[in-house]
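S.K.: Some structures to go through are shown next.
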Structure 1
Amino acid sequence: MTAFLGRRLAQALLQIWGAVTIVFVALRVLPGDPAELILGSQATPDQLEALRTELGLGEPLPAQYLGHLQDIVRLDFGQSWRQGVGALDACLERLGPTLTLSAWAMVFTVILGFLAGSYAARHANTVVDHLISVSSLVGQALPPFWIGIMLSLIFARWLQILPSTADGTMASLLLPALTLALPFVGWLGRLVRTGILEEMNQDYVRTARAKGLSSRVIFSIHVLRNTLVPVVTMLGLLMGNFIANGVIVEVIFAWPGIGSLLVDSITFRDYAVVEAILTVITVCYIMLNLLVDVLYAYLDPRIQLENA
């Protein structure tokens, strides 16, 4: 276990370094002058040059890059010129709402996905099973921004039973969380259905039935646990996707998370905040993948992490 964790942490550091490098290069090659965006078109050349020097934009790119890596090692992403605070502080302040939204999206995905998958497996090859399969494929094909707009139109504008924007209440969580969850409910449902059907045909299930165990006991104690191994893989990746892909949803519903902050920071070329947000998202995604690998050993002792 120790050797496995050591290898994965080393891989994680390389991935974080790669992400930081890509973001650094991408932001520097974008057209436009950050100094002019900050000071406006009325700024004098001397003012623009002074600000470029202050931001370190006048140095060669290699020098900027090396200095940037040194700052990141100290968790110093610089200052946000728009907010007047540390870039990492601005990011972490908005991380809480994003994690809350992602957690609720995960809850909806797990509940709806397991219900749909379990029901479809128990009624395999019936009209209901086919209907669930078709609905899941349609849900995956629909883009999240369209789902968000439709949910807002139906429940906020027509029925007027839910708020369309974040207002600090639990009700304002429902629409954005459902928008994130719905494309993945069918994916999880089909995965659960396939896993249950495969496990129900295993020898240990026939042995349990021969011993007189009830179908409920067989399903809840034996089948469900073995089905969880591939499901946990998906859930770990899903949580990372919810955090990373919530940008559009947060913009649609004016959710005060890091997604909407990222869009604003890119628009105004606030380099420091953009780099802080993307680094935090990368770290969250990598750590979730590591957690999934560790959970493998708990759910299925046959998996040897040392040889992974």
Structure 2
Amino acid sequence: MAMEFHDTPARGDEAQVDAGWSVSDPRVSIVLPVHNGAAYLDQAIRSIRSQTFRDFELICVDDGSTDETPEILVRHARSDCRIRVITNRPNKGLPGALNTGFAAARGSLHGWTSDDNIARPQMLERLVAALDANPDAGIAHANYSVIDAAGAVIGFQKVGPASEILLGNRIGAAFLYREQVTRSLGGYDTGLFGVEDYDFWLRAARTFRFVTLDEDLYLYRRHEGSLTDQRARTIHRLVGQIIRRELAHVSDPGMRAKVLLEHGLASRLEPRLGMLWRAFTVRPLFVLAKVPAVARHLIFHLMRATVARVQRLTRRTG
């Protein structure tokens, strides 16, 4: 049975449609949630408006912004009938804003983008074509580049395959999925702010097939104000939580050990000794073969803890 995560407004909440209604139903609905994202918002919207695939609606969800975001959204909506603006009062957080947007979506294909990222012009065209060519697939996704605050490319991320999603979020930032996926999963879990996308893909992977495009279709921005950097510790904790949940659906001991070891060793904020121990109890020989990596991991965290302790003592005696 699908888990239900539809966002239900509390008394006094508002989700007001401000502008940009068009008459006909589009093929694609893209949701753009934004909270005080004026710095890069104009670029993000222009990248969607410039898509070579034209049959879309862009649903911008202003999640309680207090900067220039509302003015930017209304300006774009007035000049392009494909843009719709919904205002949340009060702020609902990213997963809640996504649920608000998709509740209003009219397209048969769904996707979303962020206020600080840029879609390459062919993104929608290529993702739509991939789903059309694979009618048995529910989700299409593609590679992306990483840019800095100034927009310079500083990295590249190859995504997939989705079969390895338990080892980490392999789906990336350029994706499109059928409306059936949204309906089946019940939207995004508002209790998992920061990892709502990874949770969504993990649940989707139990039922739907993914198509991976080996093409660079998106520019993902890393900067000091990004959500991921601000909420690193909370995200770290929530990833561990959903991975432990998903392991209940994994019957293969070898895969269980691999997932536990992978996430245990990937942690840079804490040693995750519980995960490493569970991996050892499931497949001792597998973990013993990785002793050098485990040793490096433990030494890193021991040194990190030692430095932190010295810094605390220095502050006390200073």
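No value in this document is a laboratory result; all are computed from the given coordinates. Because the structure is predicted, anything quoted here is derived from the model rather than measured. Cβ atoms are built from the backbone, for glycine too; each structure is taken alone.
S.K.: Going by mean count of other Cβ atoms within 10 Å over residues 126-133, which of structures 1, 2 comes out largest? Provide the component values of the computation, followed by the final result.
M.R.: Numbers: 1: 13.9; 2: 17.1.
With respect to mean count of other Cβ atoms within 10 Å over residues 126-133, the highest-scoring structure among 1, 2 is 2.
S.K.: Which one of 1, 2 has Rg/Rh (Cα atoms, Kirkwood Rh), for residues 70-173 alone, as calculated from the coordinates, equal to 0.98?
M.R.: Working: 1: 1.15; 2: 0.98.
Computing Rg/Rh (Cα atoms, Kirkwood Rh), for residues 70-173 alone on every structure in 1, 2 gives 0.98 only for 2.
S.K.: Identify which of structures 1, 2 gives the largest calculated value of relative contact order in percent (Cα under 8 Å, 6 or more apart). Kindly include the intermediate steps, with their values, before the conclusion.
M.R.: On the way: 1: 27; 2: 17.
Structure 1 gives the largest value of relative contact order in percent (Cα under 8 Å, 6 or more apart) among 1, 2.
S.K.: Quick check for you: by percent of Cα pairs over 37 Å apart, which of 1, 2 is greatest?
M.R.: On the way: 1: 32; 2: 21.
Between 1, 2, the highest calculated value is found for 1.
S.K.: Here helix-only ellipticity at 222 nm (-39500 (n - 2.57) for each DSSP H run of 4 or more, over all residues; to 500) was calculated and came to -24500; which of the structures 1, 2 was it taken from?
M.R.: On the way: 1: -24500; 2: -13000.
Answer by label: 1.
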